[in-house]
Structure I
Amino acid sequence: MLILGVDPGTAQTGYGVVRGDGTRPPTLVECGVLRTRPRDPLPTRLRDIYEGIAELLDRHRPDAMAVEDVFYARNVRTTIVLGHARGVVLLAGEQRAVAIHEFPPAEIKKAVVGRGGATKEQVQFMVTRLLRLKSPPQPNDAADGVAAALACILGARAPRYGAVAEPQP
């Protein structure tokens, strides 16, 4: 199974493409960040994020997408703008009929580290160990995208969208 993990942000959207089936150690296919220009208007930045995610989806054709859910920042405006970034990420996946799993940050940490209150350093350490890498994915946002993909592979619980509904008895 191939998973695209995404850590949405308006300045940097981290992503990681991970292959795994739960029986063998997962492998990292690609990771990085989509950067936007801080001086560009928000609609332009959102277009850039959408196009970057769309390109990744078209190139890798993942089986599913794991997206980090909104955390509630102290600044309400920050939370709202982050929601816009998540929206274009979700739209790109939905338009390509990719199953979408949304994970709260604590669920990602719990799946990867074993506890929801883990630090960024602990998450990076475990991502490195689980993928048998020599060093953690850089920058931090890329490591967070990889962690989201790993949470999906490791079976963390999350709402799932875009999958075929099972018939009800």
Structure II
Amino acid sequence: MANQRNLESLTSLRKSLEGQSSFYVVNYQGLTSEGLGGLRKELRNVGARLVVAKNTLINLAIKDKGFEMNDLLKGPSALVLVGEDAIGPVKALVDYAKKNDKGIPNAKGGVLDGAVIDAKRFEDIANLPSKDVLRSELLGVLEAVPSNLVGVLGSKQQELVGILDAKVQQAA
């Protein structure tokens, strides 16, 4: 029979994962309690949360979401729960690991917008611009097309006016 504390932790993990389309599993072993507090603060700044729990409980909660991650849950593991921006926490994790000499936390893998990713993808994802930057770049591209079309049509109109003026002057 499972003990009451584990059941409460599992219930809490399941509740935390509700509505999450992105979450990550990281290795935090080697971080001091001060370092772990600093990591939690960095993640909070980007709308994410670090949850430390037993691997068995994390695995059960993730299985409920339809993902199999037994291979990731070896050694100390923590779950990073993200908010609306799934890229910001990845950048925060990678930046935090670069700041300390141990390179911790180490990304083990996770789920990004419903797709399973491995540890190798974290560095690639961290190099991506934020969603807001990508949206503004897309908006700029979309705005450029009609603007260029108006410019081309305006120049053709000027050519037509010039041709008509020349014809009028020849006729006069």
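Below are the figures for this structure:
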item	result
Given -19000 for helix-only ellipticity at 222 nm (-39500 (n - 2.57) for each DSSP H run of 4 or more, over all residues; to 500), calculated: source structure among I, II	II
Comparison of I, II - label where distance in nm of label points 7 Å out along Cα→Cβ at positions 67 and 99 is highest	II
Parent structure of the calculated result 26, given that relative contact order in percent (Cα under 8 Å, 6 or more apart) is the read-out and I, II the choices	II
Given 3.0 for distance in nm of label points 7 Å out along Cα→Cβ at positions 27 and 139, calculated: source structure among I, II	I
Structure with the greatest value (metric mean projected area of the Cα convex hull in nm², for residues 35-122 alone, set I, II)	I
Among I, II, structure where distance in nm of label points 7 Å out along Cα→Cβ at positions 11 and 115 as derived comes to 3.7	II
Of the structures I, II, the one that 0.96 was derived from, the read-out being Rg/Rh (Cα atoms, Kirkwood Rh)	I
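Bear in mind that the values in this text are calculations on the coordinates, not laboratory data. A quick note: this is a predicted structure, and the numbers were derived from the prediction, not measured. Cβ atoms are built from the backbone, for glycine too; each structure is taken alone.
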